[in-house]
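Down below are the structures I want you to see.
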Structure P
Amino acid sequence: MNRKATESVPLPEEGWVEAVRRKLLNWYDENKRELPWRQNKDPYRIWVSEIMLQQTRVDTVIPYYERFMESFPTLNRLAEAEEESVIKAWEGLGYYSRARNLHTAVKEVAATYGGEIPRDPEEISSLKGVGNYTAGAILSIAYDQPVPAVDGNVMRVFSRWFALQDDVAKLSTRRKMETIARHVISEERPGDFNQALMELGALVCSPLSPSCDICPVQEHCQARKEGVQAELPVKKKAKPPVPSEVSFGYIRHGDRILIQRRPKEGLLAGMWGLPSSERKKGEVVPGETLKQDLFDQGLEVELGAALGEMEHVFSHRRWWITVVEGELPSPPECLPEGYEWVKEGEWDTLALPNVYRKALERVADRSRSWIQGRLF
């Protein structure tokens with residue numbers, strides 16, 4: 001492939017660009033998936049979809065997206081909502097900071113921009129949680145601006161098109177890809193072109209087994225010519241999640257269960273769950289540290305048996321969890337800040353992260369097994 005250099009980035013010649021644009025857009029017109037956020041060019045709907053799609057597969061996102069849009073069909077409805085209801089509508093998608101950032105940004109749009117999502121790249125990029133990719137997706141798809149939107153799919157496609165050996169985990173590589181994208185994007189159909197690139201990466205130029213034989217631009221791909229498409233992109237291996245042992249307390253008083261709001265910063269920030277503590281080194285009986293932490297806050301808990309064990313993996317953490325039953329025989333009249341009672345089995349109204357729902361399911365399964373054992 002003949003190339004010219006701009007800012008030390010290899011760029012293809014115009015003839016190559018024109019051919020790829022034409023073939024890729026024709027392929028997209030014939031093969032694009034019917035997705036709920038593609039029904040129109042509403043920038044709010046596109047924004048919500050792009051935030052949900054971060055680190056989450058399309059098939060997984062669709063039902064959550066539809067449920068969320070039923071609850072908050074307009075930007076102003078979302079801006080006026082309480083955070084608890086926003087988190088509840090997001091429940092199950094994980095990475096809850098995305099929902100909080102979206103909520104904060106939407107409120108800023110309502111207050112500062114009269115409810116209209118900014119068309120200026122600097123203004124939209126200043127909103128919380130809106131990076132270069134999200135800004136590019138909104139500006140190109142909703143407002144037809146020729147702004148690149150470079151995600152993991154696009155970086156994989158470019159790595160193969162140009163046989164680039166740059167580590168896609170590096171920020172410098174993303175900047176290089178954005179320069180390439182600005183050069184190749186279609187001026188006439190920028191939103192469709194960006195979506196076509198993403199669609200090609202998702203459906204054809206896949207991570208492990210790219211379907212080169214059906215690729216609409218196969219003859220223009222340098223990696224295919226060199227036979228190295230399976231080796232690209234180059235990506236440094238991520239560090240494995242840090243393991244830690246954690247105790248959850250299933251603590252009763254009568255028919256009520258104690259729940260705790262997690263700290264405002266850090267993992268699962270601000271969300272409700274069972275009282276939890278990391279086990280200290282040398283802790284022999286699961287729950288000892290949890291019991292001490294609760295005691296330090298004025299809650300004298302009597303711990304019982306372990307109700308079950310489970311594993312849960314976050315992006316950077318791996319929890320080995322033991323769920324321990326307990327009782328608070330003499331609770332204070334006023335619980336410490338961050339604690340509340342909820343009736344046993346009535347936690348569906350709460351925005352609980354998946355890890356706590358899984359733990360509660362384990363407790364329910366154990367209770368059912370015990371009842372069946374007594375009956376049969």
Structure Q
Amino acid sequence: MNARLEVDLGAIEANTRSLVDRLAPRGIRVTGVTKASLGSPGVGRAMIAGGAHGLGDSRVENLTRLGAAGIDVPLTLIRSPMTSQVDAVVRHASTSLNTEISVLEALSRAASRLGTTHAVVLMVELGDLREGVVASDLVPLALDVAALPGLTLAGIGTNLACQSGVVPDQTNMCELSRLADEVERAVGARLCVVSGGNSANVGWALDSPDTGRVDDLRLGEAILLGLDPLTRLPIAGLRTDAMALAGELIEVRDKPAQPWGVMGEGAFGAPGPRPGRGLVRQGVLAVGRQDVELEGLRPPSGVTVLGMSSDHLVVDLGDVTAAVGDELRFGVGYGGLLRAMTSPFVDVVELRATGLLARDAGTVEVPGASSSRSRCSTVPGAP
């Protein structure tokens with residue numbers, strides 16, 4: 001049996017509801033981000049049941065999958081479209097995040113060909129140095145969008161913390177609000193989206209004395225793992241057990257705690273030190289770096305992770321009673337979740353309190369059409 005990633009849809013719904021209910025009084029809606037689940041319709045439905053007003057994903061293929069499953073909510077491509085995919089973007093996403101005029105022009109032509117309107121959110125750079133136009137270029141780009149047929153300017157947004165670890169705070173969020181006002185004055189129309197960022201914004205949004213114009217957050221990690229990306233610590237009130245990786249023990253033996261012989265580099269660089277002295281009850285599981293990241297892997301109580309190669313996870317079982325053929329369940333970090341979801345050697349099982357839905361992590365559902373309506377026009381006041 002392959003390693004298995006267990007997804008608790010009830011926990012995902014509960015985490016979404018908790019965040020939606022706490023952010024709503026601050027004027028902020030939640031876009032549930034499904035990219036870490038490969039656009040799973042089950043995960044998407046759990047987020048919607050929890051109150052997310054729409055879903056976002058960085059891959060057109062995942063948005064296509066959500067639409068093919070009959071999920072009829074605003075779908076946002078949360079990465080700038082590739083020029084080669086503009087037709088698919090217009091067909092399967094109601095909105096996309098953008099920075100480049102050449103891409104916007106291509107989207108305009110695609111929307112005109114398809115006889116529809118596509119909404120865009122312009123991304124502005126506020127210090128993290130991933131995507132975004134510099135502030136001085138934002139208004140000219142907004143005016144360009146306003147003049148392009150087939151497009152509507154839904155709003156502006158930014159992204160922090162992902163690339164350089166820049167923390168969302170009152171200074172950069174106030175700057176985003178100021179820029180929203182500036183764009184509105186220039187184009188003469190109200191923006192219906194001011195998207196402050198991702199899960200790293202949750203702490204700021206819940207603690208800020210004034211969230212300004214920010215009315216949307218794109219939340220994935222906070223919902224799926226219950227963790228703050230800035231600290232990797234649990235967010236108060238959220239469940240951290242929505243994802244669990246189960247692996248099977250293929251060897252259990254008493255072995256020396258420390259290796260011996262002349263030491264060089266391991267398969268993935270210099271190995272870290274192993275704890276302990278004397279003998280340990282060592283277990284080897286049929287899970288490796290090809291399936292999940294070592295970093296962020298949380299072992300069950302009483303078990304210590306000793307190391308991982310491409311196909312083997314080595315642990316100290318301590319006093320835990322376990323034998324060959326038994327399974328151990330681990331919590332996963334964000335990187336581990338991404339890798340486990342995309343590994344063909346990990347089966348993904350989606351569970352609810354009343355039963356479970358199993359799917360092969362490598363399966364690609366037959367694409368189908370989804371709504372291409374503007375988020376502004378379909379959900380009043382929502383992106």
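Taken together, the values in this text are just the output of simple stated rules run on the coordinates, not laboratory data. Everything quoted here is computed from the prediction, not taken from an experiment. Cβ atoms are built from the backbone, for glycine too; each structure is taken alone.
Could you tell me which structure in P, Q was used to calculate percent of Cα pairs over 28 Å apart as 49?
Q
Can you tell which of P, Q yields 22 when relative contact order in percent (Cα under 8 Å, 6 or more apart) is derived from it?
That value comes from structure Q.
Here helix-only ellipticity at 222 nm (-39500 (n - 2.57) for each DSSP H run of 4 or more, over all residues; to 500) was calculated and came to -13000; which of the structures P, Q was it taken from?
Label of the source structure: P.
So mean count of other Cβ atoms within 10 Å over residues 112-119, computed for just one structure, reads 17.8; which one of P, Q is that?
Q
When distance in nm of label points 7 Å out along Cα→Cβ at positions 104 and 176 is calculated, the result is 3.3; to which of the structures P, Q does this value belong?
P
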